[in-house]
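Bear in mind that the values in this text are calculations on the coordinates, not laboratory data. Small disclaimer: the values here were computed from a predicted structure and weren't measured. Cβ atoms are built from the backbone, for glycine too; each structure is taken alone.
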Structure I
Amino acid sequence: MIGYSDADYGGCKIDRKSTSGTCHLLGSSLVSWHSKKQACVALSTIEAEYIAAGNCCGQILWMKQQLEDYNIFLNHIPLKCDNTNAINLTKNLIMHSRTKHIEIRHHFLRDHISKGHCEIEYVDTKHQLADIFTKPLAKDRFYELRRDLGILEIS
């Protein structure tokens, strides 16, 4: 299993809330995806990406538990994020003054990373599959991501 998370910082032109997008693949099959406007206005791109990654982690934990019910046990599930600062925030237990605005409730992600329930890893934007769930894309990029996710056009 592998999870991808992305956020479009301040993407809504009306209320400036960000959109979280996540997707989860089991083997090469897309089994879960999510796209939702975040409940609060993120004060930084780090916060928006961190919130999206936390949502992705929650879904990973739920799917991991479901698979365990069928005696399928997975460890070290990668969670791919394209924001290195959000990744660093999950690994650094010391809060910097720049990140004090991120609410404690969003540190759910850090807690589960430190417990080893999943591993957050960097993915460059070109290979960020969750990009399709966060914002409008150019036609070529949309088709490329749709193909990479295994979603076929119905004709």
Structure II
Amino acid sequence: MTEGLSEEDHRLWRLFLSASTRLLERLDHELQQLSLTDFDILSMLSNAPSNRLRMSELAEQVLVSRSRLTYRVDRLADLDYVTRQECEDDRRGLYAILTDNGAKALAAAAPGHVNDIRTWLWSLIEPEERAVLTQVLARVDANLSTY
């Protein structure tokens, strides 16, 4: 048992780690040709004005390091899902821009991904539990987003 945790706290911690890891692995596996991070990148770009975001902004939204984002965007550019463009007002800055092929790949993957989220998560949570889970996760996220 982890020192300083009660048996119940330790069990909850292990369940949280196991469930979240298994869920993310399952969602990643089900996407097949895209990784979960790739899907998230394409999704963020599709929701951005003019389907483009600065790489630094995109890294913050996707919750990955800039170096990991660069690697993923390189891969997506090789697939012609994303292009890069220099920022007009900052020569060091780059935009990532969703291409038509990227939008098509996202549109093809999205229905299955949404169904997988429903199957592997939402179907297992009662409506009253969702409210509590939302409150708890919002507090955890807000606390950690300050670091």
Thinking of I, II, which structure, once relative contact order in percent (Cα under 8 Å, 6 or more apart) is computed, gives back 20?
II
Of the structures I, II, the one that -10000 was derived from, the read-out being helix-only ellipticity at 222 nm (-39500 (n - 2.57) for each DSSP H run of 4 or more, over all residues; to 500):
I
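For mean count of other Cβ atoms within 10 Å over residues 37-44, find whichever of I, II sits highest and give me its label. Show your work: numbers first, answer last.
Details: I: 14.9; II: 21.1.
Result for mean count of other Cβ atoms within 10 Å over residues 37-44 over I, II: largest is II.
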If we compute FRET efficiency 1/(1 + (r/R0)^6) of positions 85 and 125 (r between Cβ atoms, R0 = 35 Å, to 0.05) for structures I, II, which one ends up with the highest value?
I
When mean projected area of the Cα convex hull in nm² is computed for each of I, II, which one produces 11.3?
II
